[in-house]
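Heads up, there are several structures right after this.
Just so it is clear, none of the values below were taken in a lab; they were calculated from the coordinates. Please read all numbers here as calculations on a predicted model, not as lab measurements.
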Structure I
């Protein structure tokens, strides 16, 4: 009878942890999506979403401290290599990569005049190098000691690529844009597996499953919150630079082509301005990820006792 009571208690705490995670992530995503786009950053809707997220995070900490089998083990956040890998995943692989995949086609269509189908194909210079380099990096990182160099190089390349993408204007050719995208794909490929595998190698064997799930969650949260916030920035910058009488939300290559020449040029420049603003902030986020990669321990943990003391 006692064992049954304890199992029910633990199940209840686990459910409470899941609910707290849902409310925390939902609050963060809603705040990032609404802020500067649907509502002002100081509006009660955005502040309310942030308050819900803060309360849920506090509740999650309380619940997980008491849980025998926590949804998000708090011990993970005591290991430096795990926390820093989470930062790289959330920023470089979450916010920056997702924003690039989402908003580069907008630049290709509305600034360079490609069709929607062609802009999808033109993402290949970003995606193909990422896939190839990701596979080769997996073959290179055969020992834990190689994770840090790969992550440092990867985040540094993502910073450089983001800066180059931020410099694009209406006069930037498709070939130059493709070159910048190849560079971004190279950096992303270096980060496809390494942060996740480093997390798995930095925790005791019994926590590998929870650590892997937490790493994937951090990446998804970074993608949702980062892309939402950067998308709001992009929309705001485009709307602020758009000529009077042009609805930025309804722009397509066809509607652009139907505008008077001077208005069309101004509209394309407005989209380029929004893209530049987005990628400058993306470069800043990637720079934070680079700092996190540089702060990784130089000596990788080799057993469970080292994993808990990685520093």
Structure II
């Protein structure tokens, strides 16, 4: 049995809750043509057994190796079982059987992987989802590691709330980090954690935040928080690339890039509005309308601006009383 539909009608949070409460087993695929991206989440009895996203997959084997839990040889041996011996189990299951890593370690990193993927998917307001149900007995070797869907959703919601607080300095994952100009009389001493140093060493003025996350094997959100701290202390600055200028007008690629840029401004305004920063939301939405006056979201954004301005005026009236 398949469950499918557009995200505009049933949000991804509701899809996950439905699969959790009904204890479904199978694979959920979420596709966004606008983002040219796809997320895949495997469920076993309503719990998340595996999650991946095309734009930043965070393979479990790479995560375990970078964390020092397994060696490069362990990873190669586990992959050989999959490719050469036809073992259909997930890499984590194989590594547990090889005694290279504990089930507890794998569960920890499956959770991290799932949290990163769900956090990304929950920001998608367009796209299409499809869930293909499987027989629990036929699911990849009845996985010994599966994490609570409810707890992953709660963590994703917490990240979204925290993201709204850092969005003023880290507005987009497409931002490129560059070292700031430092005055000669600057103290010149940084007190950073090892994880923060790891991100800092990858900053080269070329990689955007998503690419930095891939390089260090951590989630987009974790890297964004580190960069927020570096921006706040004046160590780095962020540059938003002008993707429109690099796209040829009239081409399909240019149309997609313009649509992505337009949607990014709409989402930024929504984030500000949801955080109660109505003035910021109106400012961003007006910037969007000036650059994308004929965009499909234009009428809705104009209505949102009018509503935000009415609400701001009403609140000001209450304060005045």
Structure III
């Protein structure tokens, strides 16, 4: 007896995704607007990469007494100092505002911190300092990188398909990127260069998912030339749905392991990608494809073969 492959998701689904597009549009509009408002009013918790200043990661032999550390470092007159636990009770992050002067002034501040913490048995796991000018340049470079990546993706999709597909893809990708930024503004997790890398990774993942659906849409446009556009899009989405969901599921599994076991260094990166995969899968199915109803791509003149295929598709 031959073994049959296990189907976690049926291949003959007929879910009316396009018929529910108005609900998706409203949900996406609310999510995008909320993300923009959170960014405007809450802002982002920029890491040392963007904000500038000194960052010291300290590991103590026992659980760190954050209150005592604040009291000790508050007496060395280095300006604003933030201290917080980082992943476990015996690891703390010390953030110090950038000191006036050149690199020597920053190194002197680090030495004063280490001298003040000498009575505490501590291991200094990393020490970083970034100037404010360099931080502002990094923000501009990160914004430019995301913007150019979206334009490049639109050009690629336009070249591979039609301009209507490119517009739909960029709208969906912009929706994904904005909501990732909104998530970080809401949770106040650190936004650093790793997060920017996560945003670009999500953009690449999401467009790959969208292109798979668009490729099936293009095939159906050529084959079913008299089929109503909404019916054609629903068919394409349902035909690619098992691949879309299984790819997302298998990608999420190692990312969840990274969040649980990977430690705080890559946690923000992993959370950004997890959210990006979830929202990217949603936008590929319920945002990008239904937008093609607004920007209807061409499909040529009807043929008898196409009419026969349309009838067969509806009967099947």
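Worth a mention:
- Looking across I, II, III, the calculation of helix-only ellipticity at 222 nm (-39500 (n - 2.57) for each DSSP H run of 4 or more, over all residues; to 500) that yields -16500 traces back to II.
- Value 78, 47, 29, calculated as Cα extents along the principal axes in Å, assigned to which of I, II, III: I
- When relative contact order in percent (Cα under 8 Å, 6 or more apart) is calculated for each of structures I, II, III, structure I comes out greatest.
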